[in-house]
Structure I
Amino acid sequence: MSARIIEFKSTTQPIAHFIRVDNAHRRFGDLYAAGRLPIRRAVFDASRIAGQKEFVEALRRDGVEIVLDTEVAELAAPEKFKTHVKDAPWASAAEGDLLDPHFFDGTHSQVNIINWIAKFAVEQKVHTVLAPSHYLADKNFSNWLSVDTQSCIELRKSLDREGGNNIAIDYPIIHLHTALNQQSVRNQIVERINDLPIDNIWIRASGLGTEPKPQATKQFLRTLYDFHNFNKPIIIDHVDGLMAQSLVAFGGASGLAQGIGERCQFKANSWHKTPQERDSSKPFGRTTYIPISGLGRRLSAKELKLLASAKGGKKYLGCQDICCKHGVQNMLEDSRQHSAYQAISPIKRLSEVPDLNRENFFLESPLLEAERLARNIKDLNPSPAEAEKYSIDISSLKGRLTKYHHSVGKLSDALSLLHSERGAGAPRAKVCSYRTGCINIAQNRNR
């Protein structure tokens, strides 16, 4: 009796990639107009979208999916509600204070935030709205899940009533990644949101980070596999680097949402605290971090300059992609263009690989390349004089680079074991549909 051979049909399904547009929309617009920002899905903040109409219209004309983030999670967080999110239309309802639960649980007699969101979404002609959900580990209120699921139902009714029946709703689950790893927590979430009128599940996991943490990555992939029981596409929000690539390559997620140089990781451990006043004697501004092509992590501009000054530095650190013809020089001069290409390129590369081959491809190509590059970069030896020039502690920098190299190696070992355990034809997250019109959205809802 001959053995029965089981063949697995391998298809190449797209990875949904949502780019979060922050306050650099003019620069993004220039890059997009020049054909250097090939995006198909863009997320705009409610606090900014009205002032970004020109870019939004350009994307809409080209069939790019426009997603609205209501930012209500930040508006309910003491640490965040006085940042740019205060410019969201419905922020004014709280008159300078938090949008606390009574704005969403039906007990507020004067303001209907949900209907306000629906009207705004229709006015802005978006394709998708992220349901108004909150951080589930909020230390100031523990019942957001119940409030938010009802808000989602009401949002669907409001959208339909306001003429936005073709606008889809995606549901963000915002929680600690360690909490999501607990079966009891997942069961509670599944029970609450399983029947909501939504297309996709977005997961924003606090503390997941971007570093290649072997055990955390493997555990979170198993958590995502359990979320497949929703039978909904899963989008991982605020992720970057090898962590992000791992989650989509190993089929845990259907896609990613990230900013370019921002919104690449999520930390909410201090959201419940009132921020301290800034010390006016200290310089204002954020450090510029530049992604290193193929490495899966960023370096500050000063660190890049220092390491590039070492023998072999420009060879290993210089971008070899089409975004930077002159390597390190271009990376420093136009970090936004370089960052945009480096955010999109790895996911595009993975998308071109057949689904059933992605795990093996990721292990043998991007991850192996990152390990080799990390080894070469950690062994660079810039001069003490150059380090003093940039006020950098060489020992500390090399220690971090060495730790990163070891982490990449351990991640490879952990994912290789997971690959063996899963075997050929292992389940993958449901494919995320592309939504730019009523026909696509209606078809997606009927699946």
Structure II
Amino acid sequence: MSHSAVGTEKSPLRVAIIGSGPAGFYVVSNFLKHRDLHVTMDMFERLPTPFGLVRAGVAPDHQKYKSVTRVYDRSAKNDNYRFFGNVTYGEHISLEDLKQHYHQIIFTTGAQTDRSLGVPGESLVGSHSATDFVAWYNGHPDYVDCQFDLSQKEVVIVGLGNVAVDVARILCKTENELKHTDIADYALTALKSSHVKNVTILGRRGPAQAAFTPPEIREMGELEDADVSVSYNEAHIDETSRRLLEASGDKNTKKNVAIIEEFSEWHAHEKSKQLTIRFLVSPTEIVGDDEGHVTGIKLVKNETYLDEDGAIKARAIGEEETLPAGLVFRSVGYRGVPLPDIPFNEAKGIIFNHEGRVTDADGVVQTGLYVAGWIKRGPTGVIGTNKTDAKETVDHMVEDVKRGVTFEPASSDYEATKAFIFSRQKDAITYDDWTQLDQKEIESGIKEERPRVKFTALSEMLDVLER
């Protein structure tokens, strides 16, 4: 098969997409805009369901953010797209397998693990990753058996991004606020009998450096049965931060700072739960009892300073305190996971790449291999950020096709590829299968006045599909 013919009607470009979150779907929609290029795309997902963090990461009480799946669904209905769920790269299919069937392979696997705090006591019982908790209450099949001791009264969350805010909000909400969401049934039951009374979020720098967004932080002041409090001293930003903020014209950060300052003026304590937001503190140790259970967290107070690169950093000023805590959640960032046979930058937690073309550690471009999303750039931005990120990579992929620089698959027969995948994983789930599961979840939801009732076990899903 001659290279020059790739991308024509007779010889379509065959692309494998590994990962079905926003980045993967924006790869599909970007390719579909190249109307002169004939392309067929197969998307592989290790979970039985598509949409990545939109399904398993976005908070159940934030349904509006999930409506983006309608756009992905439109892409998925294209005749040149196929979905293979419950298929794991590196287990069911290898890089060599994919090279036999595709001209190009793009990895959009996100950032699946969290960063650790690196303090003593992090492995005590009751110390958890916030991402595990989020996956648990969202019904992620890998996390349904996780245990979180909600009989504890005091919870501390380390980190000041939207994930930390989500965890705090879910812990502070009443059953009434949660029962009409698509939270996993078992999580709703557990949270209903929760004894959590005091939730504290910790940030190492000031309000002007917090990573949450204005709608998320404003919501903290609108909870049915939880008061929010911020100490006046910690809420007011230092002169350097104020000067930089004025110069930057960053509207969102200005809103964040104004909301936090407003919270510091509130002194209501009528509600049964207390949510405290702290700034300028860093954990130095998670403390435990003789049985190895978390009992508290040691903090050191910080001050902010300007480093030589003009960034606001935090440094300890020596004052220490210990907060009581029976549960600690860390939420200090995500990182990518290495993939078999793909060059991985351990320091940054991403695949080595230049503008989406995979490279080796020395920067040499690896033919036919590409990345998009968090595994390309690190865990930054919102869902929509992945659209421009995917466009950059897809543009390079199209350039490479025109230059004739692709893999040369032994077989690019559309049906033969499907047969090969099912020979490796008989329980692969197609998009038609997913549509069936989706309808069932929504039907179950209607009966309970909820957006959907999620399937959380693969076995349940296969039963519905009569496998």
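Largest in relative contact order in percent (Cα under 8 Å, 6 or more apart) among the labelled structures I, II is structure II. Work out the source of 1.00 here, i.e. which of I, II gives that when Rg/Rh (Cα atoms, Kirkwood Rh) is computed. Matching structure: II. Calculating distance in nm of label points 7 Å out along Cα→Cβ at positions 11 and 267 for structures I, II picks out II as the one with the greatest value.
Given a value of -9500 for helix-only ellipticity at 222 nm (-39500 (n - 2.57) for each DSSP H run of 4 or more, over all residues; to 500), calculated from one of I, II, which structure does it belong to? Going through each structure in turn, the value belongs to II.
22 is what came out when percent of Cα pairs over 22 Å apart, for residues 115-202 alone was calculated for one structure; which of I, II is it? Of the options listed, only II reproduces it. Identify the structure, out of I, II, from whose coordinates FRET efficiency 1/(1 + (r/R0)^6) of positions 83 and 419 (r between Cβ atoms, R0 = 30 Å, to 0.05) was calculated to give 0.15. This value belongs to structure I.
Every read-out reported here was derived from the displayed coordinates using simple, explicitly stated rules and does not represent laboratory data. Bear in mind that the values here come from a model prediction, so they are computed numbers and not experimental data. Cβ atoms are built from the backbone, for glycine too; each structure is taken alone.
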